[in-house]
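Values quoted throughout were computed directly from the atomic coordinates according to the rules given, and no laboratory measurement underlies them. Not measured: the values here are computed from a predicted model. Cβ atoms are built from the backbone, for glycine too; each structure is taken alone.
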Structure P
Amino acid sequence: MTGMGPSDAYLWIAILAITLSALLTRAGLLLWGTGLRFRPVVQSALRYAPACALAAILVPDLVFVDQQLWLAPSNPKLLAGLASCLIFAFFRSMIGSLIGGMAVYWVVGYLFAG
């Protein structure tokens with residue numbers, strides 16, 4: 001065994017830095033949460049953060065296929081996502097939204113399968 005090279009040291013430094021970053025960002029409010037107070041406008045803006053993060057993750061997966069924008073009725077992911085949102089908006093049922101979205105995805109995928 002010869003020892004660590006420069007790339008191994010860089011890898012371990014990167015792993016430690018990412019670990020420290022994750023620990024501080026996730027545990028920060030637990031460690032300093034009682035003394036940390038946000039203004040009401042910041043608190044109201046933070047209520048939308050989870051929905052914005054979810055949209056930022058999901059929307060590109062729904063509208064892009066192989067790095068190409070696909071806004072067509074034959075896009076099963078897009079139609080399933082829209083159906084899921086509509087079902088949840090009208091019925092406020094998460095399980096109904098999941099089942100309806102998957103049903104639309106399967107049906108559209110089956111109909112437009114080449």
Structure Q
Amino acid sequence: MQPRKPPEPRNLPPPIREVTKLSDVLSKVIAMRGIGRIRGDRQLMDAWKSVVEPEVAAGSRPTTLRNGTLQVIVSSSALLAELVSYHKAKILARLKAEHPTLKIRELKFKLQTRG
């Protein structure tokens with residue numbers, strides 16, 4: 001009796017040369033789905049509402065935080081003028097004190113455009 005030959009390999013995938021960390025894959029999925037942005041938007045809105053009066057919160061909303069500058073959309077020119085002239089420094093100081101992890105250094109207000 002002759003010894004048996006091992007079976008011929010069939011279209012096997014190439015050996016794995018590089019392994020991607022699960023954390024890297026999850027980070028990409030979160031970024032692609034926008035999950036992180038939704039959480040970040042909610043965090044900004046919660047911080048904003050915690051430092052301004054309810055009337056101000058009703059007529060404004062934070063939109064972006066980029067390079068330490070928080071941009072806030074304001075619904076009326078009267079509120080915009082009031083925020084810039086009277087409340088900007090106080091709001092900024094409260095944001096820095098109560099939400100230091102956001103690292104907000106500047107506030108910019110912008111009038112909401114209709115359309």
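Taking distance in nm of label points 7 Å out along Cα→Cβ at positions 56 and 80 for each of P, Q, which is largest? Before the final figure, lay out each step's value.
Details: P: 2.5; Q: 1.8.
The maximum falls on structure P.
Kindly point out which one of P, Q the value 1.18 was derived from, the read-out being Rg/Rh (Cα atoms, Kirkwood Rh). Intermediate results must be reported in sequence, preceding the final value.
Details: P: 1.18; Q: 1.47.
Derived from the structure labelled P.
Using FRET efficiency 1/(1 + (r/R0)^6) of positions 16 and 64 (r between Cβ atoms, R0 = 41 Å, to 0.05) as the calculated read-out, with 0.50 as its value, let me know the right label among P, Q.
Q
Work out which structure the value -13000 belongs to, where helix-only ellipticity at 222 nm (-39500 (n - 2.57) for each DSSP H run of 4 or more, over all residues; to 500) was derived from one of P, Q. Provide the component values of the computation, followed by the final result.
On the way: P: -24500; Q: -13000.
Only structure Q yields this read-out.
Can you spot which of P, Q the value 16 was calculated from, given it is relative contact order in percent (Cα under 8 Å, 6 or more apart)?
Working: P: 16; Q: 22.
For relative contact order in percent (Cα under 8 Å, 6 or more apart), the value 16 is produced by structure P.
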